[in-house]
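What follows draws every value from the coordinates through simple rules; no lab data is involved. For clarity, every value in this text was computed on a predicted model and none was experimentally measured. Cβ atoms are built from the backbone, for glycine too; each structure is taken alone.
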Structure P
Amino acid sequence: MKTFKLLLLTILSGCLLACNGTQEPGFKPVNPNASPEVRQLLGFLYSLQGQYTITGQHNFVSDFARYDRVVHEMTGTYSGLWGADFSFMALGDNIQKFQHCGPMNLTAPFGPCEVNGLTKEQLRQSLVDEAKKQYARGRIITLMWHCCFPNNGDECNGDDIWRLAERLPSQEEWDELVTDGTALNSLWKSQMDGVAKYLKQLEEAKIPVLWRPFHEMNGVWFWWCNKPGENGFKKLWIAMYDYFTNHHKLNNLIWVWNTNAPRDIPGDEAGPYADFFPGIDYVDVLAADVYNNDWKQSHHDQLLELGGRKLIALGEVGNAPTAEIYETQPYWSWFMVWGYCIYDFAAMMANMPPPPPPTDDAPPAAPAAPPAFSFPSTNPAVEAIYNNERSITVDKIDFVNETYKLKK
């Protein structure tokens, strides 16, 4: 009887912990010195695994309110997860080409592309300040980093990041970059120092961060892409993990390794997950970016298998998942819609006025100005998924005592 009572007490205790999101996570943080806040958030995420998916929205540093406001107009609430980017300062005469990713010094996409006149320090400090506000509301914070190639610091032409023509740094440059003590490696560390000091502010404020640097590494577009194998991206990731964790002593990070969904499109490929995986000792969450409604079941299943049932997530999506995706791919812990992708672009394009028909006697027309988009204030797909009983929005999170729990 004593043994039975002890067993019953253990089961009841586990149920209570699971209900308030404070149980030990299914996997411990990869950083053995992770903060209590990291452990609590990770435990909360594991308590939802396979049952709920947290809604998320990416926001741009130059206008944090824009797309949060759109989500609220469409759904009457806000996402449970708030995302932003440490980004870069865009230089050159082609800055409009890169507005889509939200360089810090440009106005937020979409609309007129203008330089906002603020410094990198002002902009990154505003990111930290906004993250503190959103955390206080009970939202989960995720941060990323579109990073210039290290020899150009944090101010560069976007072509320095999207190296589509030449694809990647030479093998010699790559080897120098990931070799401790070289000139290029020191420049990279200086870049990391510039980000770490802002992450440190969040640590001092006891704010855990889902940290997803160098995303989509299995693609072919960024300078850090397309380096499979032991001496490729894996070495870069482990070096960054070591520098942030052991040098800077940043213990408020949950390490999110964020791939692109694999695809075989000539010139726009994304390789197999496993070729770029740094190993479970360096990754807390495995994520994939899914655009163009490319919801292959393998994107979910292979990621789950690779991590041995560690958390998996949708780091970025062009369209929110549907109720059907929830049913067939239940282990996505969160999704984050990329900024302006919250709009229903199909409806927007359908409502565009047609061009005037040509006439035989009319003189050649001057090139027309780009049409002004009329952004719809509704998106039925977004409204449906935000209202899905499985979706976690900020109003479903109980954040009393800065502890993540589901409201009863």
Structure Q
Amino acid sequence: MKMGNWYKGVALGAILAMAGQYTTAQAPEKAPATNAGLKLPAGFTANSLITGIGRARHIAVTPQGTIYVKLDRPVGGKGVIVLQESNNTATVKMGFGNYRGTGVYVKNGYLYASSNEEVYRYKLNSNNEIIDTAKKEVIVTGLINRGQHESKSVVLDNNGNLYVNIGAYSNSCQVQDRQKGSMGREGCPILDSAGGIWMFKADKLNQTYGDGVRYATGLRNVVGLDWNQQNNQLFVMQHGRDQLHDLFPDLYTVEQSTNLPAECLYALKKGDNAGWPYIYYDDAQHKKIQAPEYGGDGKKEGSSSFIDPVAAYPAHMAPNGLLFYTGNQFPERYKNGAFIAFHGSWNRSPEPQAGFFVVFQPFKDGKPFGPWEVFADNFSGSPEKTASGRADHRPCGLAQGADGSLYVSDDVKGSIYKISYKK
């Protein structure tokens, strides 16, 4: 059975094995003492470069070994932490930016960093060091923050454009959010300013919604996104909606609510509509299903005008990081494929929670090719901690080093991992 076929009546033991949560027969008695506690494919090693720096969200790594870490919440008034790596450890050089947020990105001589309402940039010198942390330029301001799906992830293309996720401040655009039986708001006005990807100029100051372009809509919340250099296109991972059974118990069983909807990978073009809140994607049926808030019954198909995902993954696992691997250190099969950091679920009860790992999605000719596979596991600490959702670490951000190593951030204990490969 392919790993993507999560929902097709598999037994609990098979589910645990497929999710990287090992059955008793498969599991070692203890987590590995090496590789910073992670379980990796043969030939790969991992080091924990540093821990305890705060709730580390997205990260950027320069060719000089500087690691920029965006913290969800500032520590000591510092929301961006600057690390210097040497000999498989990292030390804190400095911090700046007294604002919350998630996004950070290095491109064309600037560091871009986002709060939950704005995107800033800082000029870098030839060594990719910030020249003056006090001189931040406001690139975008006034973005929606209603305290739900408020994080702003950012990425740049090769033509001077900045893409920003603006998450929907709602589960499914109900008249009364997350209330049993409440129907969807007609026309979902949330989509006017949220629930999609907005495109701005990367070098124009003080832009607002009026200066930007609603590049793609119908996306409930995107935290992981990346620009695919192979086909010059934006790819995003959507967080799917919650609580189908809780909100519509006459239409959905607890089991269906646990396993629906899929977390989806989308390849976006300007003007695309992924369909939230009107549809969700059911990977067992391989169909877009009309949402119950808008007249669906769990079987009725949604409009064909909405785009299909290019790949789908188990429900509720919270994909927070996406990275296309372009390095040469890893084996050839990883080249141009996608790594996805699944932060882990909270709402799969009474079934075990799932996620808390980094998966690899093979690509061929710019498209997903074959089933996804668990790449780095055991961030949680044990299968029991995964099942209960009491994870020691939760992977969040991904970055690629100049030597082709993979960096992973953890926003529970503030750890930064470096994963490398040797033949």
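Determine which structure produced the value -1000 for helix-only ellipticity at 222 nm (-39500 (n - 2.57) for each DSSP H run of 4 or more, over all residues; to 500), calculated from the coordinates; the candidates are P, Q. So the calculation was done on Q. Between structures P, Q, the calculation of relative contact order in percent (Cα under 8 Å, 6 or more apart) yields its largest number for P. Figure out for me which of the structures P, Q the number 6.4 belongs to, where distance in nm of label points 7 Å out along Cα→Cβ at positions 127 and 295 was derived from the coordinates. Derived from Q, not from the others.
For percent of Cα pairs over 37 Å apart, which of P, Q scores largest? When percent of Cα pairs over 37 Å apart is computed for each of P, Q, structure P gives the biggest number.
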